[in-house]
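In structure tokens below, several structures.
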Structure 1
Amino acid sequence: MKFGIFYEHQLPRPWAEGSEQKLFHEALDQVELADRLGIDYAWEVEHHFLEEYSHSSAPEVFLGAASQRTKQIRLGHGIVLMPPPYNHPARVAERIATLDLVSNGRVDFGTGESASRAELEGFGITPEQRRAMWQEAVEQVANMLLMDPYPGYRGTYFSMPCRNVVPKPVQKPHPPLWVACSNRDTIRLAARLGLGVLTFAFIDVTEAKKWVDEYYTILKQECIPIGHAINPNIAMVTSFSCHADAGEARARGLDGFQFFQFALAYHYGFGKHKPGRSNIWERYMALRETLPNQGGQRGIGTPQQLREHLHGFANAGVDQVIFIQQGGKNRHEHICASLELFAAQIMPEFKEHEEERQRRKLEALAPHLDAAMQRKQCIPELADDDIPVIEAYGFAIAEADDATLDAGTRQRREHMRRIAEAARHGS
């Protein structure tokens with residue numbers, strides 16, 4: 001099994017001058033440490049306006065910085081918000097490819113749609129549109145990352161003409177595609193579309209086994225890939241705090257994890273939020289002793305307790321466990337100490353046979369994946385004669401009446417004419 005770390009960049013109030021700067025630089029230090037320890041993935045979310053819960057609104061910038069401080073760890077968008085009002089598909093393709101280039105091919109491309117009112121209505125998206133927007137955008141971004149040129153698209157939620165979207169990624173045909181899943185319906189959709197699963201639901205091992213089995217059953221029988229490669233992997237999140245003393249592990253990590261769950265429910269479920277004024281941490285502290293146990297706390301404990309927890313996921317067929325180590329007011333030094341203890345005492349036994357496990361799994365899946373790729377209907381490449389020519393605006397200026405142009409524009413036109421004449425003679 002593989003392991004990842006996960007960042008929302010949570011910052012509970014009260015905020016001090018420089019607290020966001022400190023938060024981001026400590027997170028970069030943690031990713032650098034995780035890379036040295038041999039942890040496989042660093043996942044970074046995209047959220048907007050979700051104060052205290054997530055200050056990660058530009059994950060591509062954070063992951064770009066992380067790419068220059070690491071060598072091996074894979075850099076995961078967990079996730080990019082795909083409805084076009086959030087991010088135009090061409091801009092997503094450009095950012096993913098650029099990050100893949102500067103990281104030397106270490107990007108995983110997680111996708112999602114979001115469900116919070118603050119985000120959706122902040123960008124003019126209705127809840128009923130978001131799933132269709134997501135699916136339309138994911139398919140076209142995959143095409144943009146591969147096709148040369150991209151032939152253009154006229155869809156329901158965005159359209160663009162033929163363009164060659166550059167740069168192209170290191171990984172071919174494109175980085176691995178994932179989707180955020182919080183329920184079994186989305187797991188089923190991921191299997192049908194050949195996407196890896198990023199499961200942000202805190203479920204027990206018995207439920208995890210059901211999700212895994214259903215995913216692979218559907219993948220084998222019904223998959224028609226949305227991209228140009230299939231990513232048959234399931235990642236599940238868990239809480240995380242590791243210490244030799246169980247009480248100390250809870251003291252260092254439980255409040256942060258509980259705040260993570262509380263703030264998530266606040267923004268997505270029961271909160272009445274006044275932007276820039278509501279204090280979620282204060283509300284959490286006032287209610288902490290009365291909150292029901294929401295589960296998901298088994299990743300907090302001693303190395304032996306965590307080992308048993310993780311073996312349950314491994315036996316269920318989960319490919320990757322992602323640790324929520326940065327939550328609430330968890331301290332940087334405690335996060336680093338937990339990661340170091342995990343890497344020294346727990347991770348090696350899960351790494352020992354991982355390469356062989358993956359090889360056997362992919363061999364068994366190969367006929368099914370090949371059949372799924374055969375079912376995909378790709379949009380055709382344009383013949384050279386059908387690729388449109390884009391005339392620069394200078395042509396229109398060159399043909400305009402002198403009387404309609406100011407002196408500066410006439411001067412630029414004359415300059416462009418001299419360049420064009422030189423180009424004709426040069427050819």
Structure 2
Amino acid sequence: MNNSLQINELGWHGDGIANLYGKRIYVPFALAGERVSAYVTGSRAKVYEILHSSPDRVEPQCKYHGKCGGCALQHLNTQMYFQWKRQVIVNALLNRNIEAPVEHVVDAHGTGRRRVSIHVHKVNGQSVVGFMQARSHNLVKIESCPVLAPELVKATVIARCLADCLLKNNKALNIQLTVSETGLDCNIIGAKKLNHSTRSSLSDCAINYDLARLSIGDEVISERRTPILTFGAGKVVLPPRSFLQATLAGEKILSNIVLEEVKGSSNIADLYCGLGPFSMRMAAFSPISSFDNDETSISALRKAVYNVQGQKPVIANVRDLSENPLHKSELNTFESVVFDPPRAGAESQARELATSSVSRIIAVSCNAATFARDASILIDGGYQLKKVVPVDQFRFAGHVEIVGIFNRL
């Protein structure tokens with residue numbers, strides 16, 4: 001049904017929110033203060049026409065905006081965009097009855113995203129390369145993306161070359177490209193039935209586009225240079241499909257905030273440590289105990305630690321902290337704890353931390369709702385949320401990185 005809607009606010013994911021007969025309606029690509037004509041289906045609407053435009057509306061920089069599901073807010077001016085991201089965190093905390101100083105958003109876009117996942121489908125015998133449309137299984141054909149790092153300027157061209165080698169036996173692929181210090185690392189998900197001819201064609205593609213490494217799943221097809229990342233004094237070999245902060249600037253800014261807060265601590269735990277970007281940097285001044293459930297990441301961290309001299313020891317442990325969190329007796333041996341869980345948060349671990357005597361906790365999160373939940377658990381356990389720092393490394397997307405500093409009262 002076509003309706004005239006008044007947009008009252010922006011939601012967590014960047015959708016405009018209207019009220020229709022007492023029901024909240026979510027309207028993608030509409031801004032607060034606008035009146036739009038929209039086609040409403042259930043609780044969502046599609047804009048047909050903007051009847052009254054917001055003064056905060058700007059021209060999107062990407063021709064795919066509104067079709068591609070990657071960016072939600074290219075049409076909002078920079079000042080209001082950063083205010084919105086900060087308010088998302090403030091609202092999430094207030095929903096848990098938490099009042100805490102939330103600082104201005106730190107821009108961590110840097111030169112752009114250093115990792116991209118490109119979808120490829122076979123349509124009428126041709127490779128279609130792009131990103132998925134929001135809330136849809138439709139693939140939007142993409143030639144370029146303005147939020148990617150310069151090293152990924154040919155990402156779709158590379159993906160198309162690889163797909164042409166593979167789509168004879170596969171209907172869909174996911175091709176992930178990551179910027180490393182030695183070149184692009186490429187990992188392909190969904191490929192099957194690799195014969196000698198296909199492997200040879202893939203290797204030729206890797207040579208033509210100077211890929212450092214090309215792998216399918218866990219199998220390396222071509223490795224011309226080892227993909228390397230530097231964390232502090234250590235160099236880590238990047239495993240295929242491992243977690244990595246979205247931008248290099250984001251990793252450095254988050255690390256600097258963490259380092260500043262744990263400075264002077266005599267013993268530190270790094271929970272959900274991944275490849276160890278915090279661990280390797282903190283080891284410059286303190287012994288570190290690192291924990292993560294991903295064995296390949298822990299293995300890479302151990303190898304990096306082994307090749308570094310002149311730092312404090314880093315003990316890297318494989319452990320699923322969601323199922324088997326560090327308990328109070330283990331936590332009480334640390335002066336500071338850093339944790340950076342996936343989007344689901346660290347509820348089980350937060351409950352154990354709340355009972356501990358750890359002096360300082362630094363929580364890093366990419367989800368305002370689960371951050372607020374975990375913060376509430378820590379506060380109920382006697383911690384004070386000293387400050388919250390929003391770090392934006394997801395330009396135009398409905399995500400924001402969060403660093404919360406907790407002190408034991």
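What follows is calculated from the coordinates using simple rules that are stated; it is not laboratory data. These figures come from a predicted structure and were not determined experimentally. Cβ atoms are built from the backbone, for glycine too; each structure is taken alone.
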Inset, instruction - Using mean count of other Cβ atoms within 10 Å over residues 192-199 as the calculated read-out, with 11.4 as its value, let me know the right label among 1, 2. - result: 2
Legend entry - Winner on FRET efficiency 1/(1 + (r/R0)^6) of positions 264 and 384 (r between Cβ atoms, R0 = 35 Å, to 0.05) once structures 1, 2 are ranked, highest first: 2
Inset, instruction - Using helix-only ellipticity at 222 nm (-39500 (n - 2.57) for each DSSP H run of 4 or more, over all residues; to 500) as the calculated read-out, with -15500 as its value, let me know the right label among 1, 2. - result: 1
Inset, instruction - Check the numbers for distance in nm of label points 7 Å out along Cα→Cβ at positions 32 and 160 across 1, 2 and tell me which is largest. - result: 2
Inset, instruction - Give the label, chosen from 1, 2, of the structure having the highest value of distance in nm of label points 7 Å out along Cα→Cβ at positions 344 and 368. - result: 1
Inset, instruction - Match the computed value 18 of relative contact order in percent (Cα under 8 Å, 6 or more apart) to one of the structures 1, 2, and report its label. - result: 1
Legend entry - distance in nm of label points 7 Å out along Cα→Cβ at positions 72 and 88 - highest-scoring structure of 1, 2: 1
Inset, instruction - Looking at percent of Cα pairs over 15 Å apart, for residues 120-207 alone, point out which structure of 1, 2 has the largest value. - result: 1
Legend entry - Entry that produces 26, 11, 10 once semi-axes √(5λ) of the Cα gyration tensor in Å, for residues 240-303 alone is calculated, selected from 1, 2: 1
